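Listed below are the structures to be examined.
Just so it is clear, none of the values below were taken in a lab; they were calculated from the coordinates. Since we're looking at a predicted model, the values are computed, not measured. Cβ atoms are built from the backbone, for glycine too; each structure is taken alone.
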Structure I
Amino acid sequence: MSSFEYVFFDMDGCLVDSERIYCDLWLETFIRYNIPISYETIMSWRGLGFLEIVDDINQYTQDREFAMSLRDKRDALFWERLEKNEVTLKPYALEFMKILDERNIPYACVTSTFQYKAERILKYFNLHDRFKFIVYGNQVERTKPFPDVYLKAIELSNTDTSKILAFEDSYNGMLSCNRAGLSVVYIPDMIKESYPDIKIHAQLESFESAIQLFD
C-alpha cells in the first residue's frame, strides 16, 4: 500500500505540453531580432521562472527593458498558439487526475509561472478548479530550482513531506523538489536526460502508469 497521500504537479512540460512551444517561439523571437542565443541555452531555461529567464536574456541584450519586451512578444505568439488549439495537455494527465479524484487523493499545482499567465493556461484546459490550491512563481522570493514554491506548497497542504509525491519534467524542477525534501517522479518532456545529482522516486514515460505508484 502506498504511503503517499498528496500529489504536487508542475505545470509547463509536465501537465501541459508547452515547453517545446516556448522553446521554438523563443528561438523565433531571437532570430527576428538578431539575438545570438542558442537553442541549447533556451532549453536550459525549462522549469525556471520569469525573472531568471529575463536576467539571462539581459546578458545578451544589455537592456533589461528590451529583454522584458522580448518575453512579452514571445508570450503573444504563445497565446496565438493556445487559442488555435496547438497547445495540448500531456498524455494521460487528465486521466490520472480523474483516478486521483476517484481515490480521494488531493493534488495541487506548483509552478514557477506567474499567476496571471498560469491561471489563463489552467483555465483554458479547465484544470484551474480541480486543484486544492496552486502555488505560483510570483508568490515566493525565489522560483525553481530553489525550493521556495514547494516549501510553500508543503505548508499549504498541511501534510508531512514523506507523504507527498511530486511530478516534474525538468532538471530545475526536480532539483527544487530535492531541495524541499520531496519524493519526485521524473516524466521527461522534450528529451530524455539522466541527472546523476538528482534523486528521483521513479521515472515514467507518461502519466499512463503513474497510478501504479499508489498501489
Structure II
Amino acid sequence: MEITVNGIRLFYEKTGTGPPLIMVHCNSMDHKIFRKAAKVLAQSFMVYLPDSRDHGKSEKVKTLHYEDMAEDLRQFILALQLERPVFYGFSDGGIIGLLLASKYPDLLSSLIVSGASLRPDSTKDLPLKFFRLWSHVDRSDKMRIMLREPNITDEMLRKIRVPTFVTAGAHDVIKQAHTAHLAQTIPGAKLKIFEHAGHTGYIMNSTRIADYILSVLSTNETEETP
C-alpha cells in the first residue's frame, strides 16, 4: 500500500486485527525485517509496517533528517486515523519514536525502542568509523545522517509521558551507558538488555522482540487496570 504524507510517498504493509501497532525499521533496511515478528504480533494487533523515506519502496530523497522522518510518521498516524497506536522503533526507528513521543505526548499509547541513539557519539567508536568510511561510498544520505544526528536532549526525554520500554543487546553498537541514560531519564521507563545479542540479532527476522513486546504491553495493561 502507499500513502502520501508530509509531501512524501510512503509504502507500508499492514496485517492482523486489533489495536494499532506501528513498527519502524533501522537505517538501510526496510519493513521486511519485521515479518516474523509481525506474524506473532498480528494475533493481537493491527500491525503497520512502513518503509521510512528513502528506504524500501518509499520515495527517495537527497537529504535525510530524523525530524522529517518523525513528521512523516505523525502524519501517517493522522491520515490513517490511528487512535494512539503503540510505536515500536528499532535503531533509526527508535530515534523517530523518541522524537514523536517527546514532541507529541498524546499521539501514542506506548513506546518501545531498541538500540536507539541519543547523539552520534552514542555509537561505539569502531562502528562509527565504519559509518564515516562508508559515507564516502554510499551515494545516499543514510550513513551521513548517523554522523550528524540525532541530538536528543534530557529535556526532550523528560517530556515523554507514555509508558516507555528501552531495549538493547548486551553487545550492541550503542554504548550501554547511553542506553542506560536513556531509560533513566524518561519518566518511568523500563530497561531490558538482551543477553548474547548484538544490535540486530534479537530483532531482524526474529520473533524474540515480538514476544517481548507482547509481554511488556500485557504487564502494562494489568498495572493500569483498577
Exercise. From I, II, which structure was semi-axes √(5λ) of the Cα gyration tensor in Å = 24, 21, 17 calculated on?
Worked result: II
Exercise. Computing helix-only ellipticity at 222 nm (-39500 (n - 2.57) for each DSSP H run of 4 or more, over all residues; to 500) gives -13000 for which of I, II?
Worked result: I
Exercise. The value 19, 51, 26, 4 for P(r) over Cα pairs in 10 Å bins from 0, in percent, for residues 77-132 alone was derived from one model only; which of I, II is it?
Worked result: I
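Identify which of structures I, II gives the largest calculated value of distance in nm of label points 7 Å out along Cα→Cβ at positions 69 and 181. Intermediate results must be reported in sequence, preceding the final value.
Details: I: 4.7; II: 2.0.
Answer by largest value of distance in nm of label points 7 Å out along Cα→Cβ at positions 69 and 181: I.
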Exercise. Which of I, II yields 41, 30, 27 for Cα extents along the principal axes in Å, for residues 37-140 alone, as computed?
Worked result: II
Exercise. If we compute distance in nm of label points 7 Å out along Cα→Cβ at positions 109 and 197 for structures I, II, which one ends up with the highest value?
Worked result: I
Problem set entry | Source structure (of I, II) for relative contact order in percent (Cα under 8 Å, 6 or more apart), computed value 19 | II
